[in-house]
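Okay, got some structures for you below.
Bear in mind these aren't lab numbers, they're just calculated from the coordinates by the rules spelled out. Just so it is clear, the structure is predicted and the values come from calculations on it, not from any experiment. Cβ atoms are built from the backbone, for glycine too; each structure is taken alone.
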Structure P
Amino acid sequence: MQDSAAACGYPDSYYAATANELVAPTPLDGSTKADVCVIGAGFTGLSTALHLKERGFDVVLLEARRAAWGASGRNGGQISSGQRRDEEELERSFGLDSARQLWALSQDAKALVRELVTRHQIDCDLSNGMLVVAHKPAAAAELTQRAERLARVYGYDAMHYVPPGELREMLASDNFHGGVLDAGAMHLHPLNYALGLARACREAGVRLHEETPVLGYSRAAPAVVRTPRGNVTAKYVVVACNAYLEKLEPRLAGRIMPINNYVIATAPLAEPRTLIRDGVCVHDTRFVVNYFRLSADGRLLFGGGETYRRRFPRDIAAFVRPYMLRIFPQLATTPVDYAWGGSLAVTLSRLPHVGRLAPNLLFAQGFSGHGVPTATLAGKLIAGAMAGDTAGFERFASLPTRPFPGGTLLRWPGLVAGMLWYALRDRF
């Protein structure tokens, strides 16, 4: 299936090689009208379009390349509980009531992914369970405290501490100092999940036009969205481009920073469950996390390392492999069959940036590594806001999202300096 994936315009990856629902693209050819034009067919755009159509809107969805071509089709496939910042941080920043609302939204996000997979019969290897493992003793204490606080204050009792001895039985690595098992978290094949959403969009009547880059749009009502071979005139526009926003909307670009993350897939392992006994996904507590899980066909999918320039490393496998071998030295002779990278967008706060630029122009971006559930939920909340149900949308929209110092021109050196600082903290 790898050749067919490449022929259909997807970058080489394990996910593309095992994609289930590849169909030929239908670029926009000529001009049209719609209630809503959604720009970007990643998780945010697909979910927005699907939920808008279910609410009775006429929707055109435009994608510059292929649906889920970007981070939505290349990420680690992990679905965590909570936001990117932990609950005590959120309580200090916004108060307990707001932190509880953000926790509830994160629970809604996980439930929505599960509901969409079930309702649309999406074959994406959705599985339960996540281990969060401590890379130093202090992190183990923090994980324990978080699990206890979630049970006591938030009523979430699906997260349990795993002491080092028990952890060694679950995970064939000596690198960690305990962890927590979150039975309410999940993992999946992200490209197949997104392609299932794209199929659901088409079946619902969304007009999905791939290989249709947006050149710009008017700041008017209705807006005119310009593409190389036709325009879309729409009452509403939704910008769902995330790390691939480029110069399309300068008012949003300075509040996110695109960064690159990398994943490798080993050859199938003879006994994969000796590596991760229960088949759960795993990530550690480093600021630049290592994350890994087993694929449905018994490979180790391992994500590690990130860069902050446009170009990917020349040899991605050689870049990521050392991170994997620090955790699993027993894989020293195991071949790597696939290696790929993708760009995601982070915000300074590590919280999603959601809102309106005008009454008819909405956006969601900056999911900071929590994109599978949060971007899916953001699409549903945008659709709800257009229909008058604004509660969840306004909760996210009220979060402060400061621009990166120096805007798009100078944000890169500042971010690199910050990441180097956190990398040193991870070490020492």
Structure Q
Amino acid sequence: MQVSISTVSGLERRLEVAVPADRLTGEIESRLKQLARTARLKGFRPGKAPMIVVRQQFSQQVQSEVVGDLLRETYSEAISQQKLRPATDPKIEQLSAEPGADLRYVALVEVMPEIDLKPLSQLTLERATSEITEADQSAMLEAMRRQRPDYVAVDRAAGEGDQVTVDFEGRIDGETFQGGSANDLPFVIGQGRMLKEFEDGARGAKAGETRSVTVNFPADYGSAAVAGKTAIFTVTVRKVEEQKLPEIDDAFCAAFGVNEGGLEALKTEMLESMKRELANAIKNRVRTQVFDKLLEANPIDVPRGMVAETVQSMQVDFARRMGVKDVSQLPNPESMQEPAKRRVALGLLVGEVIRAGNLKVERERVNARLNELVGDHPSADELRRQYLQNAEAMRQIESQTLEEQVVDYVLAQAQITEKAYSFSELTGFGASA
């Protein structure tokens, strides 16, 4: 078998393969003989048909099968001979398989990039440190109060943060439309539940007041029937209520799952939750840094085919998470190109770190991760059994575990500096820095 290789561009390679005619002919003859032993042809007993008849009946079918098999076999031999690492399936072109002649074809294939991983000791990383202050805890407690506000009716104009209850009817070109009317609908001004023009129309109104409100629906509005159109709403404010934060009493504590111990028990649970949140924030910050630094220190080309497959996977994941069934509602593939390239490049680099460090999934870590997932669930044992019996779920857990091991492996060799941050800076909650 003759193989020649050339570079088309970047990671794309062109393989020209010539398989000797006798190999093709010999395989066809061998299969025809095997077939002749069992072939059932009209007028002949099983296996007794003359070879000339067998050839007339099956030669085209057998040749097609043999060519397909030889393509797979010889392509595998060719890439092994040329020491290539394909990134995607090949594209076969210019296939020639004439009887009595060499089998010739061209295979276009993208190969994996050669990665010369830079020494991890050259990476400089920052490890965040933080402490939860009394001010952070007070701010978090206040945020918990804001999660469960009471609303009290007031005799004044509605303002930011007030809850208004309205009746409304909307018309487009003088006609009512589906979803354009409702009675006793409550919403909080400034919360963003309603379109801004609708909220602004209720702002400053008192209970009993009726207003005409013009709303321009965005072109990308969720309902195609009204997207890009202008509606006139007749809005009657039935009630204006101001927000009143609840007292921190036993009922408030019970709303957050603390039925005994009152405020002190709530604070203890809250603090533990804040510690977990902080630990996760620091962990995720370090993880992001490790991957960013790996990419920065090791720029590589990535196979276009792998990027295309990743874009498709990202679209499928988006559709699953958002419940999208209409393909036209999926994000533009072009907008996903850069994130997909990053994902592919990072996957290749992480794989190289795993190979360089000879890292294997640590079962202790997998079990610890599984313990975190089942937690204190009332049916923890049953939930654990379901995870263990779900191969895909376990693959995800093992992948996450191995990724954590990669981060730890890099951190053990990189140059680390520490920097203090406030709880708010790291988590977005708590007291301002």
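Here are a few things to note about the model shown:
- Between structures P, Q, the greatest calculated value of distance in nm of label points 7 Å out along Cα→Cβ at positions 62 and 350 is seen in Q.
- Structure (P, Q) behind the derived value -15500 of helix-only ellipticity at 222 nm (-39500 (n - 2.57) for each DSSP H run of 4 or more, over all residues; to 500): Q
- Source structure (of P, Q) for volume of the Cα convex hull per residue in Å³, computed value 285: Q
- FRET efficiency 1/(1 + (r/R0)^6) of positions 70 and 302 (r between Cβ atoms, R0 = 35 Å, to 0.05) from the coordinates reads 0.65; which among P, Q: Q
- For 15.1 (Kirkwood radius over Cα pairs in Å, for residues 254-309 alone, calculated) the corresponding structure among P, Q: Q
- Answer label among P, Q for the case where relative contact order in percent (Cα under 8 Å, 6 or more apart), calculated from the coordinates, equals 22: P
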